[in-house]
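Have a look at these structures, which come just after this line.
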Structure 1
Amino acid sequence: MFYNILVSVRRIEKVRENKRKYERVTTRAEKAESSEKAEKLKKFGVEPILGSLSDLQLLEDSAANADVVVAMANCDDLRGAEATLRGIKRRFEQTGKVPVFINTSGTGVLSDNSGGLKATETIYDDLNPDQIETLPITQIHRPVDLAIVNADKEGYVKTCIILPSTVYGLSSGRLVDAEIHNRQSIQVPSLISASLDRGHAGMAGEGKNSWPNVEIHDQADLYLKLYDAIVDGKNPALGHSREGFYFGASGEHLLYDLSLHLGAVLVELGKATEKEPTSFTKEEMAKYFGSLDFLGSNSRCVVNRSKAIGWAPKKTTKDLFASLKPGVEMILKTGYSPSFYLL
């Protein structure tokens with residue numbers, strides 16, 4: 001069985017080296033410097049398509065030529081998602097075959113507004129679509145999630161949504177060696193960058209809020225497990241549409257604990273004098289994180305559906321804390337300064 005696969009990305013974390021299951025992989029890269037990277041990608045059997053998320057017709061046309069679309073660029077770009085769905089619908093109308101759309105959302109859709117002052121007892125289960133459907137459309141990522149689920153209900157596409165949590169660690173592999181993609185995620189590096197700038201580990205409120213976490217290679221493996229399950233088609237746990245949410249999480253942490261471990265690293269590296277974190281002021285929150293009250297929110301989940309399709313993450317919260325020193329050293333070396341605006 002051969003498939004044409006379109007991967008829409010800001011950066012590529014992992015490319016499947018086993019090519020027996022697909023005929024052609026194309027990647028639509030967003031960044032301006034992608035022309036140079038596109039040439040490098042060709043060496044990995046990838047056919048690059050240069051464009052941006054604002055090129056809606058290009059998005060639609062590219063999706064119309066794909067059996068499987070994997071979107072990993074911007075989980076809040078509703079217009080881009082709608083253009084992709086239009087292309088997928090054209091594919092269905094032209095071939096009579098139902099394409100697959102694997103979209104990337106995030107467990108931020110589960111978040112509350114606690115401001116770091118308390119934890120929550122609400123825990124979402126990716127095997128419980130009724131519970132997930134209680135999330136209002138006002139939640140971050142939710143408008144795109146709903147558009148994709150509703151498209152599946154129309155019958156022209158089978159949709160699955162992967163929801164990474166706090167992704168940590170430095171990615172590795174041949175694409176890293178080829179200097180094609182960025183090695184870090186957003187949330188933890190954002191906290192590191194802000195803490196370095198103020199010379200003290202910071203947190204929202206009292207840091208009592210809780211978030212799930214997942215190591216970057218474990219998260220990449222979830223995409224591969226889901227794709228393999230779709231190709232195989234025999235796993236009864238494989239769901240789509242409202243039953244197609246797959247959480248990516250293998251541990252859980254309090255923001256206070258994360259910031260405390262970060263503080264210890266900053267002291268060790270001579271970038272702070274005290275390890276105990278302090279609360280970001282209102283002005284600092286606006287400076288580093290904009291208007292989003294994301295840093296102090298709760299997001300809690302269990303990953304029963306993801307594990308039911310064979311996903312077996314290896315890393316734990318202990319590994320999250322251990323990743324902080326290499327993360328700080330990487331930011332000190334590169335000056336990488338991510339933004340919560342990208343969430």
Structure 2
Amino acid sequence: MATCLIIDDSLTIRRGLRLALERAGLFEQLLEAKGGEEALDLLAPGGDRSAGPAVDLVLCDVVMPGLDGFEFLQRFKEEARDADVPVIMLTGQEAVEKKVRALEAGASDYLTKPFEPAELVARVKVHLKLKALQDELKEANARLSTLAVTDPLTGLFNRRHLMDLLETELDRARRHGTPLALLVVDVDHFKAINDTHGHQMGDRVLVAIAKKLKSCLRKHDLIARYGGEEFVVLLPHTGRTEAAATGEKLRDAVAGAPFTETAGIPITVSIGAATYPDAGLETVDDLLLRADEALYRAKALGRDRVAMWMGELGQAAAIALQV
């Protein structure tokens with residue numbers, strides 16, 4: 001059920017509005033204020049709107065002592081939380097210019113005083129329905145926005161969004177002169193897991209590993225599913241030594257984890273890492289290429305290990321680290 005705020009300096013009007021709305025059963029809670037200032041204090045105790053009640057509709061008189069309806073409307077709509085809340089202004093029959101001004105200021109509708117209860121209820125129902133549809137649309141858009149950047153299986157960022165994040169973080173590292181590390185994590189023998197235990201089990205393995213990797217990272221670190229059984233971890237403000245240590249931490253966390261959701265199948269990962277600003281690593285493609293070469297080296301040396309691209313030793317040198 002919804003909450004309505006009634007603002008009017010007339011006790012008689014407030015009582016009439018309350019009675020009509022209570023009889024209609026449209027609201028779980030009816031709040032009252034004698035003027036604009038009192039209404040704002042009620043909505044934002046101590047000046048904190050987040051501490052006040054959420055409202056679904058406002059009925060507000062135009063002419064009130066102190067803060068009038070227009071000033072209240074302007075300040076109310078400034079809050080992002082209330083930008084889409086319908087406000088029905090209460091005006092006198094002769095006040096055509098006030099009706100126009102109210103609508104131009106962001107009011108959803110107006111109601112002429114003295115009001116007919118049936119008209120009040122009808123208008124309120126319309127705006128509550130519109131508000132509900134608007135809320136559903138916002139939620140749907142939010143879900144679509146999330147889906148656009150999220151891998152549906154693991155819940156991590158997807159490859160497309162990863163590339164945007166990589167460009168942003170690398171640009172930030174260039175501007176501030178800070179290091180940036182990129183790790184490519186690959187599940188060892190994943191094809192054999194799929195072939196032996198089925199693709200559903202393979203999916204469960206990926207989900208379990210994604211959860212484990214994410215739990216080992218700092219808040220400002222980024223992780224995405226790069227594709228298939230590969231993940232990419234981006235570590236801002238992280239140089240070679242810290243990147244190697246983080247890679248080993250991730251490798252050890254997976255190798256030592258009792259994944260109950262994977263029926264005891266032994267799981268390990270190999271990790272390749274590269275860091276900016278190592279020699280020759282200037283672009284996102286450079287980082288990905290060198291981290292991938294380091295990953296290939298880690299696998300060639302037996303898997304379940306971390307390999308770091310060592311730029312000063314030449315483009316072909318990826319030195320395996322068993323930290």
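Read-outs throughout are calculated quantities, based only on the coordinates presented, and are distinct from any laboratory measurement. If you're wondering where the values come from, they're calculated on a predicted model, not measured in any experiment. Cβ atoms are built from the backbone, for glycine too; each structure is taken alone.
Per-structure values
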| read-out | value |
| --- | --- |
| Structure (1, 2) behind the derived value 186 of volume of the Cα convex hull per residue in Å³ | 2 |
| When relative contact order in percent (Cα under 8 Å, 6 or more apart) is computed for each of 1, 2, the largest belongs to | 1 |
| For 1.00 (FRET efficiency 1/(1 + (r/R0)^6) of positions 169 and 265 (r between Cβ atoms, R0 = 30 Å, to 0.05), calculated) the corresponding structure among 1, 2 | 1 |
| Ranking 1, 2 by distance in nm of label points 7 Å out along Cα→Cβ at positions 201 and 257, the structure that comes out highest | 2 |
| Source structure (of 1, 2) for helix-only ellipticity at 222 nm (-39500 (n - 2.57) for each DSSP H run of 4 or more, over all residues; to 500), computed value -11000 | 1 |
| Winner on FRET efficiency 1/(1 + (r/R0)^6) of positions 105 and 273 (r between Cβ atoms, R0 = 35 Å, to 0.05) once structures 1, 2 are ranked, highest first | 1 |
